[in-house]
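Every number here is computed from the coordinates shown, using simple stated rules; none is lab data. Bear in mind the structure is a predicted one, so any value in this text is a computation, not a measurement. Cβ atoms are built from the backbone, for glycine too; each structure is taken alone.
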Structure I
Amino acid sequence: MLSVIIPTEGVEQPAVATLAALVPGAAAGVVCEVLLVDRARSGVIERVADVAGCRFLPFEGSHAAALAAGARQARSPWLMFLHAGAVLDSGWIEETVQFIQGVSTSGRPRAGIFRYARSPYADTGLCDGFKFVARMIAGPSADQGLLIARDHYDRLGGYAPNARRSEARLLRQLGRSSRTLLRSRIIVA
């Protein structure tokens, strides 16, 4: 049903945190595959992928190019893009299934974005206040994850490998009318 693409930078802890939140989805049959697209050559993420049963894709290039490469390798009709270190709350599985079914029956292409939640353990500062205001004005950011049908992703042109801020560009292309802010939260470290 769903392929999850996670670009990594060769650091184990954020990738493991994100993978741990996906385990119940795999057990429920929602997550068919997870692709760890690693831009570092340390071998750490390859070992994590092996232990976790994920597909490992070594990659050289920009963050956007890594996302695009992961999408090309994905096998499922639905794609979920998550940043390493982003952790979904426990209600994401049921809501994701409902969202996919709703979009499939409506025939209207839509993308889902998870509701932003700051880690309760993070220190807050003035910068966090500015980020909150920016989210309110500009809308969701790329670190909130993206749930999108593969055919809709392809029609939009996907992540442009050579473009600066490719993730923000794709969110702008979706526009407010074709994206849904899901109730499930994503904790961004």
Structure II
Amino acid sequence: MTKTELFIKLAQPNSEGVSRWVNVVEFVGDYAALKFGNGASWARKESTLAKNYIIEFDRSITPGNGIDRIRLNGFNDGKYSQHIRADIRKAIKDRRCVVLGTSNPEVDHKNGMKNEDRVMQNEDQRLEDFQPLSKAANDAKRQYCKECIRTGIRYDAKKLGYPMSYYKGGAKHHFESDACVGCYWYDPLEFKKHLQEKK
């Protein structure tokens, strides 16, 4: 049995290709072969599993950037992707980090929840859905987003010395597609524009 077949047996997706969340602690016994080595191995974007299913990862449970849970969320028709369109990637890479001003940034999804269907479909992506962040800034944002998802409380920009916490909304978020809007990490440049309102 291949690892793909083994995971499908464990996850038991329904007729629409949707499975439960499978915690990596379940990769024991008969399923020990599914333990991740370097990266997601058998669940990477070029894997057989990813060619057939939409794969979602959850990294919000334990500290660090390791994968905690994985699930299948429907059959892959080629439209859903966490990847960024090549022209957008090139345009963002030519800019400087919006936090540190350094060159050669990473391309960041502004929406840290990645719960907008349009943004996750390459042909519908827009340049303004992304921003340039240095690796250091992007790693920091990733940790704050994980904490936000885990607790339901958005990052408070006053921790960085700013006079306001958010430019839109409050501390609590709901998992709607625009829940990130107003948070410092969603768009630091837009956040700074709104500082004028506090003067």
Q) Quick one: helix-only ellipticity at 222 nm (-39500 (n - 2.57) for each DSSP H run of 4 or more, over all residues; to 500) came out at -6500 when computed from one of I, II, so which one is it? A) II
Q. Quick one: Cα Rg over 2.2 N^0.38 Å came out at 1.12 when computed from one of I, II, so which one is it?
A. II
Q) Any idea which of I, II comes out highest on FRET efficiency 1/(1 + (r/R0)^6) of positions 3 and 91 (r between Cβ atoms, R0 = 41 Å, to 0.05)? A) I
(Q) Quick check on the output: 1.8 is distance in nm of label points 7 Å out along Cα→Cβ at positions 11 and 67, derived from one of I, II. Which one produced it? (A) I
Q. Between structures I, II, where is relative contact order in percent (Cα under 8 Å, 6 or more apart) highest?
A. I
